[in-house]
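Once you scroll down, you'll see the structures, which are given as structure tokens.
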Structure P
Amino acid sequence: MFGEYGFWLDGKLIALVADDRLFFKPTQAGRKHIGKPEEDHPYPGSKPWFLIPEEMWEESAWLQELAQITARELPAPKPKKPRAK
């Protein structure tokens, strides 16, 4: 899928680091929190995600809130099927 780093919260993939850029999964609450987010593709064939400007990477309280509101809005992960023996 992607080759760098993924950030998970409550079992949900909420953000990626790809090509030294930080992306958050797009949600309505995340859009409201960011304001007017730039969107880009974190890897070939992906849907667009919110691209977080580098100057916001040090804003830990802001990023923590974005992570929490993103995770709250995403659906619960589907249960994994047991492997056949």
Structure Q
Amino acid sequence: MPTSRFVVHGRVQGVGFRWFVRRQAERLGLAGLARNLRDGCVEVIADGPVGALVELERALERGPAAAHVERVEKSDVPHEVVLPKRFDIS
């Protein structure tokens, strides 16, 4: 299964964004993590079926009601990266 890294830009910290991501990822059966970055962005690394990753990306572009997503950058992650078996927030 592929692993993708998303960096979400905009007003995405302090608005429940990571919890939103966790709910979406669990609903889609994805493993991975979501964490705040120092620059105000949220980083999401997720592993799972391609279709689920596409759905997650759409959800990230929308975000929760209190967020304002400006853009989402996506990149592939090498398979050597070890992720949690479920979805974590840090």
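A short reminder: the numbers here are calculations on the coordinates, not readings from a lab. What you see is a predicted model, and the numbers here were worked out from it, not measured in a lab. Cβ atoms are built from the backbone, for glycine too; each structure is taken alone.
Identify the structure, out of P, Q, from whose coordinates Kirkwood radius over Cα pairs in Å was calculated to give 13.7. Walk me through the numbers on the way to the answer.
On the way: P: 13.7; Q: 12.6.
Structure of origin is P.
One of P, Q was used to calculate mean count of other Cβ atoms within 10 Å over residues 5-12, giving 13.2; which?
Values: P: 13.2; Q: 19.2.
That value comes from structure P.
Looking at relative contact order in percent (Cα under 8 Å, 6 or more apart), point out which structure of P, Q has the largest value. It would help to have the intermediate numbers written out before the result.
Numbers: P: 30; Q: 46.
Once relative contact order in percent (Cα under 8 Å, 6 or more apart) is tallied for P, Q, the winner is Q.
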